Structure formats: C-alpha cells, structure tokens
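S.K.: Next come the structures, one after another.
What follows draws every value from the coordinates through simple rules; no lab data is involved. Only a predicted model underlies this, so the values are computations on that prediction, with no experimental measurement involved. Cβ atoms are built from the backbone, for glycine too; each structure is taken alone.
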Structure 1
Amino acid sequence: MGVEMGAKNSVFFVDSVTETFLKILGIKNDQFQAIYADDDAIYEKNLSYDVSSIVPLVACPHTVDNVKPAKELEDISIQQCLIGTCTNGRLSDIEIAADILKGKQIDPSVRLLILPASKSILQQALEKGYIKDLVDAGAMILPPGCGPCLGAHQGVLSPGERCLSTANRNFKGRMGSKEAEIYLASPATVAISALTGHITDPQEVL
C-alpha cells in the first residue's frame, strides 16, 4: 500500500520472521541476499505509531484513504462480506473470523465469502477446523487466488450493492459495477458485520 502513501516502493527489513517465512516456502538463507540501508542513511521523516491506540477503522468508497472509525458507520447496511485475498487471507485472519463466527449464523441478507491466500493456508485451515466453523456459520469458501477483489468471479457486485472487504483496494468498479460501493476493514470487523448485516465495530460487541 506504499504507493497510496506517495512512495515509489516499500522496503521491509529481513528479520527472523522473514527468514522463517522464506524457509516455509523452501527458500534457504544461502539462496538470497538481504539488502539493508547504509548505516549513515538519512531519512526525510521518521513516523512511529502506537497501534494499541488505533480503533477499528474502515476505508470508505472510493479511495483507501477515505477512512472513518467503524463505530461511525453502523447505519450502513451491507450485502456482501469478503475475508481473504492476498491481503488478509492468512491463517491468522481466517482463525479470527472462525473464532468470532463459531456457533453463530450470519445475517440472512449477507453473503460471506472466505478466500484463503494460498492452497497451504486452505489446507491448514481445514486441518484446524476453521473452515468447518465458517461453513457452518453460512460462509462460502472460494478457491485460493484472485477473485472478487478485482471483479474476476464469485463475488462480483451488482448496482447498488455494498461489500465490506478485507482486500486492499476499493476504487469505483473494482469489484464489478461502478454503481456498487466497497468498504475495507479488518477480518474482525468484517466477521462481526456479517453477523449484524451492517458495518459494526468489533470492540462494541466482543
């Protein structure tokens, strides 16, 4: 998302988490070279954030920086919820949704789509029982890969519909009709909202 903040690219330091991830993919430490900034590098600005003070937020149509607290949007009804894609389709994201939805039923006016980011994540979610919990709650499981996020298949919006999604873009027409609206939020916010049928702050419920 660096480009949305005006950056040409975004660089993350290689640490033990990065190395563990690459090892899972079968890439050994001697197969890549980590690149770091020079010790005397000068930066235009340093920004630090206390994430514990950030409330659940939602990016409203039709840009990712049109952000409002979820609790200010609770009068907005939704017809579709999407959890997954490359942005929030990790096992931890699916676990969050499964924990919230286990033993419950989504609102009958809402379609809930779950899209694991990869085949291995889908397999792990199956093994841990997350997929069963989500399907029992009324979710539909989509195949890993690109899909409704970019208006490709299984979740394309119709005119006048609203989708609350964990994907990374909400531009006009991104998920199909230019007359539809896309809101972006966290897996917890999307899961809770699938139960209520409208945008809901998870902190107000959990």
Structure 2
Amino acid sequence: MIRWANEMPDDFIFCPKFPAIISHFRRFANCEGPTDDFIKGLVALGKNLGPAFLQLPPHYAPKHSTNLIPYLKAWPRELKMAIEFRHPEWFTGGDEAERVWALLSELGIAAVICDTAGRRDVLHMRLTAPFTIVRFGGYDGHVSDEIRLKNWANKITELSKTGLESFDFLVHTTDSVHTPDSCQMFSKIVKSTCDIDVRAPTYFGE
C-alpha cells in the first residue's frame, strides 16, 4: 500500500474496503489477525487515507450484530470507518438496528449512503459522523444519472452547512467501462453548482 500511496497525486484519497474474510467469512469473530494486517495497510497510506469502507453481507441483519458491536468498539478511533448496511431491517427502525445506529454516533463511525435504483431504503441520509461515503450506482449514461448527480451536487452545498468535514463520492455503473464518463460528468456538475474543483479521470492521450 505504501507503493500505491507513492504513485498517487498528493490529493488522491483511498477508501479501502475491509477484506471479506473479516466481514463475510468470519463475520467479525476471531479475526484479530486479518484486522491487524488490514490496519497496517491503512496506516501505510498515510495522508492519502480516507475512511475505510466496511460492507456488510446482504443477509447480515441486525439480529446478527452480536460480534459486530464489540468489533466496532475495538476499532481504533483515529482511523475513520464507514459501514454499508444492506439488509432491509437496518432501515425499518427496530430496537436491534437502532442500538447499532446509536453506537455509530457514539463512536463517530459513518454509515454509507447508497443511491441505486430498486433499493431506495439504502438512501437513508443518516449522518452518524462528521464525514460520509456515498455509493452512486449509475446506469451507463441514462438521463436519470445526470439528474441524480445534479441532486447530489446540490446536497453537497446543503451538507457543507452542517459541519460535514469530508464527503467521498464513489461512482460505479452496471458496465464499469462507463464509470469514467460518469465521474467526468459529476466533476463538471460540482464545479458549476458548488464551485468546487474535483479531479476527474482522464483517458490516455487527453
């Protein structure tokens, strides 16, 4: 990871994803070794490190959080973390879910906000930390992509007034070939809407 950091521009930020052995296979039990290795990699990124991205398995419901809770409590506070909840019960307001949501606020851990068609419950807009990660699922240049990107640009202006310290916007599309185009579009929209310069990917020869 040190090599990755050295090869990137000074203002490039990594949001490393937790290894599946922690989240999906061991499900936060008996994973001290893999966690220590992951933390060493995060620290090696130095000033290029952003929030670490923890994606829960799709069937990981609030009732399964017995091991998740102590894992979050043991996570180093100086390392930012954002969790992506995927099971629908995380968004229906049950006691078990709300216990974890409250813990996130207590520990300063963010909740990933997802903007993707067909799962509007994951577009929860709950801020549990002074930073957040948004995962934007685009549809290969469909007109709806530009509309939603413009909505997010307006939201950046709104969120900046709440004291939000950082906003990481991760773009992916159904066919990843189109992802750079979506990123370029968002860069232009943010510049015109928020007067913020966002580095956009370029193609070879540009």
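S.K.: Taking mean count of other Cβ atoms within 10 Å over residues 33-40 from the coordinates of each of 1, 2, which one would give 7.5?
M.R.: Details: 1: 7.5; 2: 14.1.
So the calculation was done on 1.
S.K.: For percent of Cα pairs over 28 Å apart, find whichever of 1, 2 sits highest and give me its label. Please list the in-between numbers first.
M.R.: On the way: 1: 34; 2: 30.
Structure 1 comes out on top.
S.K.: Quick one: relative contact order in percent (Cα under 8 Å, 6 or more apart) came out at 14 when computed from one of 1, 2, so which one is it?
M.R.: Values: 1: 25; 2: 14.
Going through each structure in turn, the value belongs to 2.
S.K.: Which structure, out of 1, 2, was mean count of other Cβ atoms within 10 Å over residues 81-88 derived from, given a value of 24.9? Display every interim value, and only then the final one.
M.R.: Details: 1: 24.9; 2: 20.6.
Checking each candidate, the match is 1.
S.K.: semi-axes √(5λ) of the Cα gyration tensor in Å, for residues 57-176 alone computed as 23, 16, 14: which structure among 1, 2? Each step should come with its number before you reach the end.
M.R.: On the way: 1: 23, 16, 14; 2: 26, 18, 12.
Value 23, 16, 14 for semi-axes √(5λ) of the Cα gyration tensor in Å, for residues 57-176 alone corresponds to 1 out of 1, 2.
S.K.: Then there is this: Computing mean count of other Cβ atoms within 10 Å over residues 9-16 for each of 1, 2, which one ends up highest? Write down the numbers at each step before the final one.
M.R.: Details: 1: 9.1; 2: 12.9.
Largest value of mean count of other Cβ atoms within 10 Å over residues 9-16: 2.
S.K.: Let me ask something additional. Identify the structure, out of 1, 2, from whose coordinates helix-only ellipticity at 222 nm (-39500 (n - 2.57) for each DSSP H run of 4 or more, over all residues; to 500) was calculated to give -7000.
M.R.: Structure of origin is 1.
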